[in-house]
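The structures come next, written out as structure tokens.
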Structure I
Amino acid sequence: MPRSVVDETRDAIRSARDAFDNRPRPRMEPKTRSELMLKTVDGIISRQSELAGLEALSSGATIRKASMIDVPLAIEHFRHFAELA
């Protein structure tokens, strides 16, 4: 395995640990976490076509797929996890 992959992996693990230990989200009340995720849903909904275009550019998907599958799935995932929070 290339050294750069090992270093990048370690950096990602350190960043994730720092985010969990030192950021507010892990200590948020479930209701607050849920409200934050639902605000994210509202933001995704309000920018669906822009996000579909960006998804198509970054993943190589068609605009149709990004518009009809990828972005709607993101909305449903955030809603689902907001309900679980």
Structure II
Amino acid sequence: MITPAFLAIVMFLSLSGVLSPGPLFLASILRAAKSGTVAGIECAVGHTIVDFPIFVGLAIGIGSFFSPSILKIVAITGGLVLA
């Protein structure tokens, strides 16, 4: 179930990702230089298409369908990617 607390966490995490410089920020700036103001909307929609299924999966508890060893592998892989 999607609760107000869950939505607040999602909004905060999304905001922190949007405000930090990274690939989406760079893509938005480069597209804005070429396409104008429509580029921001295009980037936001594209980002939402990718993130929405992830948020829904987290909300319905999709992690409970995976074994602890699979979750550990995903966690370690994600940590290595971020390092």
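Determine which structure produced the value -26500 for helix-only ellipticity at 222 nm (-39500 (n - 2.57) for each DSSP H run of 4 or more, over all residues; to 500), calculated from the coordinates; the candidates are I, II. The read-out was computed on structure II. Matching task: 2.7 is the computed value of distance in nm of label points 7 Å out along Cα→Cβ at positions 5 and 21. Pick the structure from I, II. It must be structure I, since only it matches. The value 34 for relative contact order in percent (Cα under 8 Å, 6 or more apart) was derived from one model only; which of I, II is it? Derived from I, not from the others.
Of the structures I, II, report the one carrying the highest value of distance in nm of label points 7 Å out along Cα→Cβ at positions 13 and 37.
Largest calculated value belongs to II.
Throughout, read-outs are computed from the coordinates displayed, never taken from laboratory work. Keep in mind it's a predicted model, so treat the numbers as computed, not measured. Cβ atoms are built from the backbone, for glycine too; each structure is taken alone.
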